[in-house]
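What follows are several structures.
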Structure I
Amino acid sequence: MKNVAAIDIGGTSIKAALVDEKFAILATASAPTPKDDFDGSATVDAILSIVAELEKSGPVSAIGFDTPGTIDEMRGVARWAGNLGWKDLEIRSLLQEKTKHPVVYGHDVRCGALAEMRSGAAAGFKNSIFIPIGTGIAAALIVDGAIRAVDGFAGEIGHMNVGADIDCVCGLTGCLEAVASAAAIEREYERNAGSKKTAEEIAKAIGTDMNARTVWESAMHYLAVAVEDLITILAPEAIIFGGGLAGAGALLIDPLERALDKRLTFQRRPLLKVAHYGPSAGTIGCAIMAFDALAQG
């Protein structure tokens, strides 16, 4: 039985797993995402160290990894990844040059959508949207049963202008990611309260902490604005929320449901769901991508 190393690179941390052909996780590993790694070398070294750690638990037949940003999956190029500081970086080639294992590279959100579409919360829907919320925000668009990337440019909903007065990493003001990502929620809470909490802790504190409630309600408002636009344009049957913030469960879904009750009129009302694989969706998607590549030779 073959195993693959599945490596999900986020703006804050790298999550990895050794996964077998039945998609059972045999071992896990993690590391902080290197900062100011503009040439990708530190990230490649981190991946190699993680693969070596996973190989202690079993052989690796291929490496599947993903990153955020605007990705050209066919060429293996990160065109732009604001949270990693990359621009036109040939990250797949950089890794392939340093390992004997076959390497496949994808977009973190589309990898998560692949997992949810194959055997998760998006299974059975021809038209759905997968939105993980973590350091950043993006979406995978599943249209007529296929994930649509449009040369890697589609789905960057984190940079939709939702009318907020906060600067974004992309250089503009008003972006969804700058006000509703987990990182944004944490920054705004610290600015208001003078103390630090994780986004999950902020969600759980909204009943007793006024600063937490204010920040959370603001984030949910802006997220609802973006979701309404997506519903109007794409008419999904379901919207699946993943990433670390999906752990908030009903604290995330219920405010969006109430907002959509007020905002939608003629549009098709989608089901709002939490990802089956939670924050591990990207990792499982990387494994699926790697096994698909092995099957295709």
Structure II
Amino acid sequence: MNELEFLAGLRAMPLHPGARGLVDDCAVIEFGSETLILTHDMMAEGTHFEPKASMADVAWKLVAMNLSDLASKGAEPVGALVGVSLGRDDAGFLSGLREALSVYNVPLLGGDTIAATGPSTFGITAVGRATHKPVPSRKGSKAGDALYVTGIVGRAMLGFEGHPQHLDAFNRPQPRLGEGRSLAPLASAMMDISDGLLLDGWRMASASAVTFRLNPETIPVADTARMDECLRWGDDYELLFTADPNRDLPVPATRIGTVEPEANAPIFLGGTALTEPGSLGYRHG
């Protein structure tokens, strides 16, 4: 089964209302006076990192990619549970894990360890609390909104290729937690960019039943000569969001397009309709 088929099977199971139909980045659960935000991401050797990768960097990135999901909900981290496949520079992994959790003030809640003979696999469940209600989701964009992105896309791709000034973008991304909390009150929809701006934009537009029209001249990319690759590669962990264009933004972000009524494609790049999501970014399976 590919990723879409497996997700379809999961959606046929009994779901908690907080699961948001398994079409969002996090679960959102009302718990007493608080709203808890939960997310889980994994990394596997050979898929998300190379065998020669620094395990300290792997641990950092594992924390960061989970916190990026919390950022897209405007959440404040509460803690994390970690799952570790032992055997490959465990001390290095612990060092990177300690550093990332300390930098972002995320206490460890627990987790599990296993010994495995195959490729190393790691996972984190991050728990946060909402700082604004309603909690932003992928759904909510409406015609007339503007489309924005934080930061620059494509830096992770260049870092993966070894460009010195972009190495940290791939190895040690910085989740936009502060930006997410500031944007939560005004974003009509928001998600982080993990699988490529075009694919994640396609997902957000589809969830909202609207069309995003991107202006390629305004999209901030790390290498203008390779714009197409920058828009599809992913791993940037920037925030993609829509908001009223008449509102002043509390954080630096670039307007990259507009939201229009639903047309014959969820997303247009200039005048080109992008109708096939399989070619827009990274998917498993």
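Quick one: helix-only ellipticity at 222 nm (-39500 (n - 2.57) for each DSSP H run of 4 or more, over all residues; to 500) came out at -11500 when computed from one of I, II, so which one is it?
Numbers: I: -11500; II: -8000.
Computed on structure I.
Once distance in nm of label points 7 Å out along Cα→Cβ at positions 111 and 255 is calculated for all of I, II, which comes out largest?
Once distance in nm of label points 7 Å out along Cα→Cβ at positions 111 and 255 is worked out for each structure, II has the highest.
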Once distance in nm of label points 7 Å out along Cα→Cβ at positions 71 and 183 is calculated for all of I, II, which comes out largest? I
When I, II are compared on distance in nm of label points 7 Å out along Cα→Cβ at positions 175 and 263, the highest value belongs to II
Test item: FRET efficiency 1/(1 + (r/R0)^6) of positions 167 and 231 (r between Cβ atoms, R0 = 25 Å, to 0.05) calculated as 0.35, pick one of I, II: I
For structures I, II, calculate distance in nm of label points 7 Å out along Cα→Cβ at positions 31 and 63 and state which one comes out highest. II
Comparison of I, II by mean count of other Cβ atoms within 10 Å over residues 55-62 - largest value held by: II
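Every number here is computed from the coordinates shown, using simple stated rules; none is lab data. Computed from a predicted structure; not experimentally measured. Cβ atoms are built from the backbone, for glycine too; each structure is taken alone.
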